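Got some structures for you, see below.
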Structure I
Amino acid sequence: MKPHLIALSVAALSLAGDASAMTEGELKSVLERRLSGDRTGACIAVAVVEQNVTTAYVCADPKAARPFDGRTAFEIGSVTKTMTAALLADLIIKGEVALSDPLTTLLPPGTKVPAYGREPITLAHVVTHTSGLPALPGRMQMVDQFNPYAAITEAQLLESLAVAKLASKPGTKFAYSNFAMMVLSYALAKRAGTDFETLLGARLLAPLAMNDSYIAKAPSGVHAAQGHMSNSKPTPAWDIPVDMAGVGGVRATLPDMVRYAQALLRPGDNAVGRAIALTQKDVINVPGARTGVSWFFAPASGAATLMHEGGTGGFAALIIVDPQAGRALVALSDTAFSDIGGLGMIGEHLMDPKKRLGEPRRIAVPDDALLDALVGRYVLDGGLGIVLRRKGSTLTAQADGQIEFAMGYDSAGDFYALDFDAVIRPVRKANGSYSFTLHQGGGVTKAERVDASKSPATAIRLSPDELKAYEGEYPLTANFVLRVFAKDGRLYGQATGQGAFEITPVAKDVFVAEPLGVEITFEHDGAGKVVGLTLKQGGQVLKGARR
């Protein structure tokens, strides 16, 4: 996990348990503030679940609102994993397996599973993403990048498992693995002697009256939403082979997800309720993650708040559950958000209005200096070369052996592909030069400049008096303040509740904390006094007036 300065991700939620009930008008107003004019063109259906349920459906462009009603199904992506976990929990409660059992316990006899020395992969390791298995099956053939799982076969899954090398000793390191959950999905179906969709329907969906949720067989009257990439272009639905679909293949309506959230808040004293309750138990705590049975935890007022995000090529989903407060949130989007931060900030704000909501990503024009600084040849992690070129007021990018593609630019400081889903995020380095990170398919790849034609910029030095002029407190949100102070000839920042970090001057009024990916630009009034700053990090832009 990367270090964070701005604790705004859902994985670090601090949720209010005493939030007052929200009206439909208030909920719609919040969503409109975040989405209005957003360059993604997204539409989002949201429910705040308490004793009453408040729902709203909002589109970035109200004039281009897409059809939506209570029987519109969205791909929920990895939120499906929490449902797969409930099926496993049902077997545990029945005494058929235990979390400490090896993964081989559920698989057909003779299935080859890698081990770390004598340390086997257990079911606990699979559901906590500490198995050491890679993110995706090694033998998986991605025939269509817009429908990446469609062509994988059972044979490829098992061959991938047989030859996989574990990256770490199971149980010691968190590394998110869709591969491991595909294997669990397959294993549960084989154990039950039926296909995964039938199993999920019988054990979870039907008992919870989630009658409009499905994997491949849409119930009569249910219509699937059209998915979109984060550049607003439509994209095909994802098709995951049914027995592997426990990794992320469920399609669900908002009313059905409300029923799921209500069951998570108040598990009943029946088979499905006991299974759901078990998934919420703390299982493992390793650096970077504290998890239950496929749920992630975020401490809140001494209690444990559950969350899980999901994303496919054209959709995003989020569910947050605070059992102590009796409050939950469901958000379903017909647009992929994984490459631009997901739905986390929206969900965090709706659970606790003191948290920052974020702003719409509007189409913008980059500075000439930024364009010129980025032009050049780079190499991505893994060795692929890529060239950035300037074309007028924007950039194009061309990877080795591929076509050149045009990019737009938005107010969050990201360049985005116009014809497919990818983001290039500039990164300012401590010597003043630029590199970037490529965000695509939910993954992040670093790039480093390799062309020798451009010499790196040189960091500048400032006197103690010049540094002291920047000192002060800069509130970035209602409860999040950045303190800037000078010490021993250097300038530092320290955010609320976090440690101090050095910021290095790279240009007039511009400072960088390279290890954190932070760039800070100070602002002056007409008399030359520093009056505020703008902080950029991870696709977020925060402004704070000096006090």
Structure II
Amino acid sequence: MELAEKLAWLGEGNPQFWRECKGRLKPINVMAVLVSSIVAQILVYIYFSNRLPNFSPTDRYCTGESADNYSLPTCIRDFNGDFVIFKQLWWLDISRCLSYGLVFSLLVLGTYSLILDLTKEENQGTLNFIRLSPQSAKAIFLGKLLGVPILLYLGALAAIPLHTIASLGAGIPLGLILAFYATLGASCVFFYHLALVIALSTAKIGNFAAALVSSGIAIYLCLSSFFSSNDPNPFHWLSLFNPLLIFSYLVKSTFIPEETHGYYGIATNNLLWYNEPVFRWAALGIMLIILHYGFWSYWLSQAIYRRFTNPLSPFLGKVQSYWITGVFTIIGLGFVLSLSTKYDYDYNYLRQNFGVFQVFCFVFIMLLNLAISPRRQHLLDWSRYNHKHWLRSLIVGEKSPATVAIALNLLIIVVMVVPAILASPLQGHKLATLFSFLAGINMTLIYAVLTQWILMGRRVKQGLIALGITGGLTLLPISLLAVLATMSGNTHSIGWLFSVVPSLAGKNIPFSGFAWAIFTQWIGLTFLGLGMGKQLRKAGMSTTKALMGNS
């Protein structure tokens, strides 16, 4: 009897989970995964065992004095002539290595397998049969989340005993070890939901999307600790998506000095939110990180259920986007308004923080624009038939153009950010920061309208085309301005106001320069809006004439 048959009772409440397990829990697959996990653990143990001191007079795991902070401690012997080993540090290194292995294997390989599986089913047409089943979308995707990476789960479970032993040997409390596992689980839920959203939107390029996303996650996990300096800045927000951040709590609980263990990642003491060290305490910090995962996972799940139930519908509704934008701004501003301890330069840090947050807003709005934009056919239907309550339809309707909704989302950001700028100790940078932010909002709206225009085309893969064109038009002016600034030696130019990083224009731009830039942006935006409306009406009229001619 196959192992999958022995676990059939697990799938009684979720046929999709049973279907995934049945195809993957073959004895040879299970044995291969368990053997690979055990062999990897043995290799880790042997590697660190070989690093123990033998004949060297100094070593990382010795317990003698160090000549200075950068040299290794000297090795001393006990009465039997054996080296006295700092076992707690040795176990901590093993725990760290296994922690990284668990995170990378679950997140990188898990997202890759989920995207590959879902796009394969979409391209083969089996996903349509699943849609016709009596199962709910929630049950189907729960089965996917639990079943597709089932072999990875088994490999991770096989590694937990050694990881737990190593962590306890390092002096880490059991409660924190369990909190690390809980955070790792919450991160899997988030990244796996993200993978499913990407798979539903890029079914035609599934193999490429799977490789690209999993590689991006691997790069993020490697570099996220370097995103942030010791000074508070919005990049600290990105670190909250890395479950390895929790390892800093585990290291801190061992009471091993930082110069001894040498893990100079993002210290949770440096994470400030609205200038409060809410991540300093392990219980509160871990709870906030898990809630942060939960918030974004919830909205990703809503996007999945909507798109799975109706493949032609937008991922999100316009009303949902307003709530998401509000919470996004509240969270982001918390990392912007965290002052540095270097009080003489706080205004510089704040100005830079608002500039970085503006880039975050641009990326967020561009992704939100794609998430709430209806299909071309829906736009044509709306232009032909929706003549009553058109304003309400533009604000909350799901088949109307998303331009007004994006403008309202940007207005939500402006309403929250502008008072924060005015109340911040920016000194002489206050007006320049304010006008730069407003110029950036205008440019974001221009790019959003341009993206909407592209999405109205008849081309296939309009979403990818829109991303490509928008990305090119975003990077081109930045590149040109950077080259001109290098050649002229003038790093501050009014031209930056027409890019997505207008804060680089500096504070010496006169008010007339800001006014001219914003006025020019609104003229361009007006022409774009009128052109898009004209194209939409023309396309709707052409389709109506074609239908009347055929009848």
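Quick one: helix-only ellipticity at 222 nm (-39500 (n - 2.57) for each DSSP H run of 4 or more, over all residues; to 500) came out at -5500 when computed from one of I, II, so which one is it?
Details: I: -5500; II: -23000.
The value was obtained from structure I.
If mean count of other Cβ atoms within 10 Å over residues 423-430 is computed to be 21.0, which of I, II is the source?
I
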Self-check item: Which of I, II leads on distance in nm of label points 7 Å out along Cα→Cβ at positions 223 and 391, largest value
Solution: II
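Consider the structures I, II: one of them gives 11 for relative contact order in percent (Cα under 8 Å, 6 or more apart) as calculated from the coordinates. Say which.
Working: I: 15; II: 11.
The value was obtained from structure II.
Out of I, II, choose the structure whose coordinates give log10 I(q)/I(0) by the Debye sum over Cα atoms at q = 0.07, 0.08, 0.11 Å⁻¹ equal to -0.52, -0.67, -1.13 when calculated.
Numbers: I: -0.42, -0.55, -1.05; II: -0.52, -0.67, -1.13.
This value belongs to structure II.
Bear in mind these aren't lab numbers, they're just calculated from the coordinates by the rules spelled out. What you see is a predicted model, and the numbers here were worked out from it, not measured in a lab. Cβ atoms are built from the backbone, for glycine too; each structure is taken alone.
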